[in-house]
Structure P
């Protein structure tokens, strides 16, 4: 009986064969370089795979995933990914994508000691603190979780915009454009939260401006 582990390699063999059947030079071309238009920052949840839900092909999306799609400027992994994507890959779009029924977001709303997860989830607890009045006014627990998922995406997008490499390239090229999405596991649909960064940043931009120039995140859709 083939184990689930062995099955992975069988699937890989079939995938290779199908790609070569469509294009004999597929892997030769794939190995040359990557030129993705999107940086996708998502949750590590096994149910929310970036390329599959976007219908993207290999080489089209640069991906970073962690618990609850957090962008923490003290996390060298996420900041290195963003800087590389912005400065070297020249992505035009940065997507922060959360998902409903996110275990990390739910954990951050519980009064529980989770050990090593505590400092990571504190990023989301801070989002709750910033929006406590709005969230506590939602009586339905499920809807409150969903709203925190959305607000967490919004705050992580703002954390992306706070980065100097993002601001500096945006001043020169008006790219990358930052987007906040939520993946609804219940329907399979991607929801664009259509976050109004101009409105959100108008009173705080001077605090996080690292360039000395006036700029506003536009909504280009190139």
Structure Q
């Protein structure tokens, strides 16, 4: 059974979900990200995925809130959003974050991924490949990179990355369900551990993940609104 990882997206100090990654189309689910994290931890989440949306688009950061969640909870936490340099990544790891998730920097400064993998190992470093179709999106999904998913995944495999997060930007936060053909193609391109996001809506999507041998999914709106039961039955 694929692992379902609850997501806590943080914007303006609150736990939100965005529609197709648009920061101006948010739904607030919890006034406090710590409250949201506690909620999923209380339901048995083995891992939490935190995203600093403000840092991702360059209009601030929520590092203090993230540090508070790490201090208060015994559940392992992985963090993405706006991690652009080694110092920022290592500050998060030093604060108790189990895994850092590199996004835009994996495209713009690919040597950062290699440096972090060499220093901390593949168990502590993930890369999030966010895409519209098969073109990689960067800068909080606001820009196309001109880089194709196949080229980036090839580079990351050669760098020694073990776990890849792939997010279908066009379906994130929409409850439209997974794009089966796209998921199958990404599974073909990435043979190491694959975690997907963007559009998981219900148990049918979980069945698709299982059929494609995809190891897990990061899920937000579907579990916040109950279209996907959590924990899984």
> Given that helix-only ellipticity at 222 nm (-39500 (n - 2.57) for each DSSP H run of 4 or more, over all residues; to 500), derived from a single structure, equals -13500, which label among P, Q identifies that structure?
Replying inline: P
> Upon calculation of distance in nm of label points 7 Å out along Cα→Cβ at positions 164 and 196 from the atomic coordinates, which of the structures P, Q produces 3.2?
Replying inline: P
> For which of P, Q does FRET efficiency 1/(1 + (r/R0)^6) of positions 148 and 212 (r between Cβ atoms, R0 = 41 Å, to 0.05), calculated from the coordinates, equal 0.75?
Replying inline: P
> Taking log10 I(q)/I(0) by the Debye sum over Cα atoms at q = 0.07, 0.11, 0.14, 0.18 Å⁻¹ from the coordinates of each of P, Q, which one would give -0.26, -0.62, -0.95, -1.36?
Replying inline: P
>> Quick check on the output: 24.9 is mean count of other Cβ atoms within 10 Å over residues 4-11, derived from one of P, Q. Which one produced it?
In response: Q
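Values quoted throughout were computed directly from the atomic coordinates according to the rules given, and no laboratory measurement underlies them. Keep in mind that this is a model prediction, so the values were computed, not measured. Cβ atoms are built from the backbone, for glycine too; each structure is taken alone.
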